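These notes open a run of structures that come right after.
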Structure I
Amino acid sequence: MDGVLSTSVFVDGRDATQRIIKMVNESRHKGQLRVIMTDGATFAGFNVADIREIFKRTGIPVVAVSKDRPNMKKIERAIKNLSDWRARWKILRRAGKIYSVESRSGAQIFMQIAGVKKNDAEKIVKTTATRSFVPEPLRVAHLIARGVGENVEKI
């Protein structure tokens with residue numbers, strides 16, 4: 001690992017796309033980045049990241065990975081609780097087809113892609129799943145997030 005980028009987003013906000021774009025474009029590591037890998041397309045509830053817009057504005061392919069196949073009907077029902085659900089739903093649908101990928105360990109995981117061919121994205125997922133069925137960048141991000149979260153004081 002050569003670096004860690006971090007940002008924050010609002011719960012059920014509308015800032016995930018812009019924050020990711022800004023974080024990547026302002027990073028001194030941008031020239032080294034070959035792919036942006038996310039844990040799904042939603043953050044902090046239903047703060048939806050537009051993976052196509054992220055690719056368009058950073059020039060770096062995006063692979064949104066999920067351990068489980070996203071249940072789009074269930075997501076649609078839940079997202080309807082937000083006043084601007086139609087805009088968020090449009091972004092989720094725009095992410096494109098959900099592909100099943102056999103991870104290196106043989107487990108099935110799922111991905112949506114922007115700016116990269118399906119076969120290349122599959123190779124990226126398989127190559128980076130070195131210690132578990134989850135790609136290593138996501139596994140490490142989860143470890144860091146848990147470690148940081150443990151240091152937050154609860155009121």
Structure II
Amino acid sequence: MDGTPIGDRKRALRREMRSLRRGLHDQEERSRRLWAKVEHVPGVTAAHVVMVFDSVPGEPVTAPFIEWCRDQGKTVHLPEDEPPPDPLTIDVVIVPGTAFTRDGHRLGQGGGWYDRFLRTVRPDCVTIGVGFAPQIVAELPLEPHDVRLHAIVTDDSGDEHP
């Protein structure tokens with residue numbers, strides 16, 4: 001790349017993507033389209049236990065998806081649950097991010113929580129990154145600890161399912 005330290009490149013991209021997300025004025029509609037797609041992902045359909053994030057401004061609005069999961073009889077865990085969920089009981093983890101590549105890489109908030117957590121789930125646990133179509137980038141600055149996800153789903157019609 002350009003010789004800029006990887007941490008600096010990640011910070012700059014996070015700033016750029018946060019600004020981009022704030023500029024999306026149709027986030028609720030985009031969120032509806034995204035979750036309609038996630039609900040049909042075979043791993044999600046078959047899951048009994050789902051971990052999903054509690055959205056913050058700029059992320060896909062998760063409340064309707066959480067409600068759908070519960071209506072389907074699925075157990076829903078949030079990362080901040082007390083006590084924390086046993087990672088070996090989770091069938092699907094829905095992961096937020098500031099940017100994604102189509103092949104499953106993600107740029108998170110910078111704390112590394114998901115990278116650490118995803119290393120502890122069962123090998124058959126499906127991991128899905130969710131974001132808005134403009135958050136897809138051609139490449140990301142990657143480090144050895146960055147965990148690749150099984151699939152990325154956005155509000156765009158061209159997404160692939162795991």
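Laboratory data are not the source of any read-out in this text; all were calculated from the coordinates shown. Since the model is a prediction, treat every value here as computed from it, not as a measurement. Cβ atoms are built from the backbone, for glycine too; each structure is taken alone.
General observations
- With respect to distance in nm of label points 7 Å out along Cα→Cβ at positions 36 and 60, the largest value across structures I, II is given by II.
- Relative contact order in percent (Cα under 8 Å, 6 or more apart) derived as 26 - corresponding label from I, II: II
- When mean projected area of the Cα convex hull in nm² is calculated for each of structures I, II, structure I gives the greatest result.
- At a computed 27, 11, 6 (semi-axes √(5λ) of the Cα gyration tensor in Å, for residues 68-107 alone), which of I, II: I
- Calculating mean count of other Cβ atoms within 10 Å over residues 12-19 for structures I, II picks out I as the one with the greatest value.
- If helix-only ellipticity at 222 nm (-39500 (n - 2.57) for each DSSP H run of 4 or more, over all residues; to 500) is computed and equals -12000, the structure in I, II: I
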